[in-house]
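Several structures are given next for inspection.
What follows is calculated from the coordinates using simple rules that are stated; it is not laboratory data. For clarity, every value in this text was computed on a predicted model and none was experimentally measured. Cβ atoms are built from the backbone, for glycine too; each structure is taken alone.
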Structure I
Amino acid sequence: MRLSSKIKNLKFKIILLSFIFYSLPFSAYAQKIPSSKDLVIKAWDAHGKRDIENTFKYTQECIELYSEVVDREAKLLKDFPKTSEIEKYQTYNDVAVCYFIQAESYMRQADYQKAKEIFNLIIEKYPFSQAWDPRGWYWKIAEVSKESIKKIDEEILGPKEEPKEEPKERIKTRVKLKDTGTQDLVDYKRYGRFLNLGTRDYRYEILDQEGLSKAVGEGIWPNTTSVRKNPEFKRVEKEGRLKQSHWDLLNSEDLEAAFFKWALYPEPKGVSQFYIGLILERSGLIRHALKAYYSVLIHFPDSYGWTYWHTPWYVGQSALSRIIFLLRRHPELGLKLMDARIKVIGGFDNDLKNDIFIVNPGRIVEVKETKKEKDEELRIEKKIGKGKVRLVQYEDKSWQLLVDDTPYIIKGITYAPTRVGQSPDEGTLGNWMEEDFNNNARVDGPYDSFVDRNRNNIQDEDEKAIGDFQLMKEMGVNTIRIYHHPHKVNKKLLRDLYENYGIRVIMGDFLGKYALGSKASWYEGTDYNNKRHRRNMIKSITEMVLEHRDEPYLLFWLLGNENVYGVACNADKDPDSFFKFANLAARWIKHLDKDHPVAICSGDLLFFDRFAKYCSDIDIFGTNSYRGESGFGYLWQAIKDEKDTPVFITEYGCPAYAEGRPIEEAELLQAEYHRNSWEDIEYNMVGGGGCRNSIGGVIFEFLDEWWKAYESSKHDYKPLWAGPFPDGFMHEEWLGVCSQGDGLLSPFLRQLRKSYFIYKEIWGGEKR
């Protein structure tokens, strides 16, 4: 018995030891195996430092550790995953990135054959791989590999003659309605009843669906039958024009097909009604478009969609803003939207579960034209600041910026002229404030640029140097926005900008974005709870204020650059700590300088409730916002509902390129986008009909930057992310109101786009 007991005990010990051996040591061993993500970070860092040995060490380690697993995963992928699912394929993407880094390194070493072999391997084995760009989007690794092979072939063999493609037929149509409805201005009370107006329990109960369907007409909810009865529908279907996806058709010129597709495609009703409204609007059917938008307010005010970034898009608020825009743009309709409000409590984060909708769809009413009464002088109710630049709020709750007691509207632009071929990705981006490539002892962009009026990419005899400072003055610009790091600021240049061209400067500190100011490494990222990072950022801010506070060109201070989106900082993960620190920084600036206000540059309205809660010492809320062709939508009202503060748009713009459109037409679309954006900014200023919390805006940008889509010597057409732009995508290399032509005379040549002349008209720029 005792022997048997010993054997049992021995067996138990063996099992126990086996468990310890296979669990604890394996766990400890597993912890020593670096993740594919960590290896990619180290590889990029080594590649950036041109450390070839460690570049291949880390990339090869990742490939050897994870390729077998990845090859199994690759067989499951038949297409690019949705944006929300990309992280599921992290390892697959990381291995592809490691191969890409190796190929890029071989290119640097002029081993073009080896580089091409690896690029081809990526194209063959990892066709659906994607990598995250810290600037805020995913890029397709195989696609960029193809571009790199093309570049190699051109460098070694010289340019090849591309096969000429036959131009695609442009199908341009407009919607032709068969059933416009029995009422232009639908009286919803006749067909149902409104319950719980202005509360979280709002709903509209339809009592006469047949009557309402007849009243609203074709394509407007709940009329789901009239579309198929339209004789044009059968023709369009027979011609095969409905085979494209509804999203592709939305951004096409075939509005007829787009209307039928969206009216019949099973998207959520609020989303489909909004886009039906947009298609009708583009067809010039404004009254019917208004019906579509208003149906969203009535039936689907709490509907939502998802952006490219997988953030919520509140369709009801967008539809409401679109109605206001159309009624403002078309006063001949004699209509006004009264009492409409859709407030989303909890709507400043990406979590739909905490959202509460307070809804009143209001009513669209006919109004008689009335003479505008002369504005009476308003009494100042509140003052912020005691220096030469300050803010005031009047008795009607409108805000205004004053400089030397004179109203100042920010007519701003981002100015960072970049020579074609320079790129921060390669560490070759220069300092525009010092560059003098023609060696004439003058800074190039500000003083030596010329206008290529006939767009022949040559400097003709009558095209003398004029300089960007003069061009901006003639455009009507009164403000540029710059940062005091990472490049040295040329104060003499900025003094001249102000003294001779009348343009002031919003001076910024990145506040740890891109790890600037915090002295964190890029991959470590700024941590707003890290004492060392915080000390470094306060030191950076102090240096900025002490250097520029007494300069005549200074308008005010700006903290950050959409830090809430992350990118080498943790403001997206810990917004409370970020905004608390931002407020601390603002308080410190005011201790050092009492003459100039402090603003923040955020990312749209993400975490705006945290700003409202923690940032009592920040005087102005600034935000980078790209909301589409009609302006900034519900942004002004959402801010006003949460915090009574002055607002300016720190960045907005539109590409001058659109897939499938001639350049001339794309420039017109860009110009119209800019006109609408500024009208919205102006409408919400003091004396306007909107929220009256706007104090101006900053265009992005003056000049195209060619490095944004990676190949810095090529003006790239590739879309970087989906958004509300003419062809549905952002083309970041085409945002300038001026282009650099074919790039051969960069940094001197300027071709002025139609958007430049739009601002010259509405901003009242100086005439030559």
Structure II
Amino acid sequence: MVSTLQAGGYLINGMELIPDGIDAEKQIQAKTGKAADKAEAKKNTIAYSILKAHNTSGNMDKLNVKFDKLTSHDITYVGIIQTARASGLEKFPIPYVLTNCHNSLCAVGGTINEDDHMYGLTAARKYGGIYVPPHQAVIHQFAREMLATGGGMILGSDSHTRYGALGTMAMGEGGPELVKQLLGQTYDINMPDVVAIYLTGEPAPGVGPQDVALAIIGKVFGDGYVKNKVMEFVGPGVSSLSADFRIGIDVMTTETTCLSSIWQTDDEIKNFYEIHGRSGDYKELKPGEIAYYDGVVEVDLSTIKPMIAMPFHPSNTYEIDEVNANLEDIIADVEKRAKVSFGDKVEYSLKNKIKDGKFMVDQGVIAGCAGGGFENICAAADILEGRFIGNDRFTLSVYPASTPIFMEIVKNGVAAKILETGAILKTAFCGPCFGAGDTPANNAFSIRHSTRNFPNREGSKVQNGQIASVALMDARSIAATAANQGVLTPATAFDGKFNKYTYYFDKEIYANRVFDSHGVAEPDCELQFGPNIKDWPKMSALTDNLLLKVVSEIHDPVTTTDELIPSGETSSYRSNPIGLAEFTLSRKDPEYVGRAKAVHAEEEKRLKEEAFDNLSSEIQDVVKNIKAQYPEVTAANTGIGSTIFAVKPGDGSAREQAASCQKVLGGWANVANEYATKRYRSNLINWGMLPLVIEKGDLPFKNEDYIFLPGIRKAVEDKAEKIKAVAISNGAVKEFTMTLGDLTDNEREIILDGCLINYNRAGKK
């Protein structure tokens, strides 16, 4: 059972929970002999102590955080380093690890993926970083094995940057936030709320970390209970979990939309560091005697059953037994959800997956930062031993998260158990998580121990009439399904024995292959550029007034970053801002790019001639309507750009391209009822885009209408609470208001300057 408290709660000695209420103070006095002081008790969380140690502002309400280490993969590091170079980067000031686990397959676009890798290697040499070659490790497993430290903080450009189980508070953000750290700037946030994830009991045999994670996500995602907050895992149930189990839960906290996570640590985590030859990096972390949490999620581990997140979101969770008992009703619900995302673009049905009353799966994948851990693979092998996956449609692929893990399952015989079943072992690669590997057949249903199951994220292309489905499950239940040759089966149906495996980490694998500068830069080293690696185009400062054309209108409850900029083979173009921008919203709104480019062409004419006379008749008519009320409007003081409306954009990946591609195409704003994540909103700001918020209800505009923002520059400068706006539709003019939400002074300057690059070039860093 997973439940939440309406209010916060106190934790006594890290173990006993006292919900906030009328007699809470009396209970605390009786148990500790001390009076409860909520303000002081808030300072006794693990999260508070770590943030305080890394805050440079001197004000714990307004944090200016400096991280200890940075990490990026080959979808993001080229753009980050290019941005930092444009801002004057000379040396990486802190350890920066460049991994190569997303664009590992050099099969799309000729040489461009390997060109990026060579850029990364030469950048690590030139600026003093660490370079992990392709297939050695997925980004987060390398960080767990080699970077995490007790009480430390790591910032990564991948949204699943989560090492809380090891005592490291880690955050996944868009590339510009890493650029700031590379330039000696800070990560600026208000002190976040801290929510206790209070664990009791212990998991039943066959229940794995993904089951616990999905149960939590299913409970807290919908109401935003932990949105932009820190999840702190505490309570007596923590000690019942192995390090790998904790890690498997922890990495999935990203799907709750929390800011970060942290766990109390103990001898189990101390042993993890010792196994990896880093005992000095362990630190015991626990809350103070009386700690107060702004919210509490209670998790009784003993009640968790094997779970499945049905398409098309990690929060669409059910117990597997529940799905099997109510197949037709649950499938009907999934098909209804699909209609919201796809409309009439494709035919979508799962009814043909029901055979003789059983749900038949086409593909299983155990992979990446969530599924590819040592214990997950060993448990899957125990279930599969002596069975075979069949020679029909069902396939199973297993990706160990690092070469050291791969080496160990070869040595202990687990690899042989898996291969004997007909399954395939592959090298460390994140591709199955985002559509760059193991793309299923059209209309196929895939079960995966990975992180996300958004629409088309598995690699299918709705614009080509393709659709496939991914459901998230634990490796154990995937193995049970594989052993049952594709019949959806929970791992609790396995009545055999789970063996106890001892892990031995072979440090020589990395010592012999990973380039580690140990912080020594080689300034004379030349960066190796491929023909696809391009500089960012020039971007203008915010004008006094702004005329925006709405070029896409999305009313889905949530819009993911995969819909804003598709993953998969498009990832190969992420070092080419203009080339990648051609894919923006391509699977959600194929007409977006053409519309945005047409508006941007008008802006380029305006910049060149500073006149409205030579612009399109449509814009001239709109300007005429505006000037009737705002005669001071001129081509010199009024920029022209595009915007999109989405109900709740930005769920999912941290990659900055979800925002930067819009900016490259002339986007100057997003309009939303709310933003799904802090990281997407930050990406908009760092690319100089206005994160506008409009109240829920009937919109005063529609797609292809115009929005005029009079005096927008002054409104940003003056920290105006309300942003005045004018909708222009078929000659009709209607005034309305929006907001920008909280902005730091630096964020306002970045928007005014047009983007972070301009801000840094202006010497404001």
Checklist entry - Can you say which of I, II returns 26.8 when mean count of other Cβ atoms within 10 Å over residues 361-368 is computed? => result II
Next on the checklist: By the measure distance in nm of label points 7 Å out along Cα→Cβ at positions 185 and 553, tell me the structure among I, II with the highest figure.
Outcome noted: I
Checklist entry - In terms of mean count of other Cβ atoms within 10 Å over residues 289-296, which of structures I, II is highest? => result I
Checklist outcome for this item: When I, II are compared on percent of Cα pairs over 41 Å apart, the highest value belongs to I
Item to check | distance in nm of label points 7 Å out along Cα→Cβ at positions 153 and 257 - structure with the largest value, from I, II | outcome: I
Checklist entry - Hey, distance in nm of label points 7 Å out along Cα→Cβ at positions 481 and 505 derived from one of I, II reads 3.2; which structure? => result II
Checklist outcome for this item: distance in nm of label points 7 Å out along Cα→Cβ at positions 145 and 473 gets 2.8 when computed on, of labels I, II, structure II
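When Cα extents along the principal axes in Å, for residues 137-408 alone is computed for each of I, II, which one produces 72, 62, 43?
The read-out comes from structure I.
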Next on the checklist: Quick check on the output: 10 is relative contact order in percent (Cα under 8 Å, 6 or more apart), derived from one of I, II. Which one produced it?
Outcome noted: I
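Supply the structure label, taken from I, II, corresponding to helix-only ellipticity at 222 nm (-39500 (n - 2.57) for each DSSP H run of 4 or more, over all residues; to 500) with the calculated value -8500.
Structure of origin is II.
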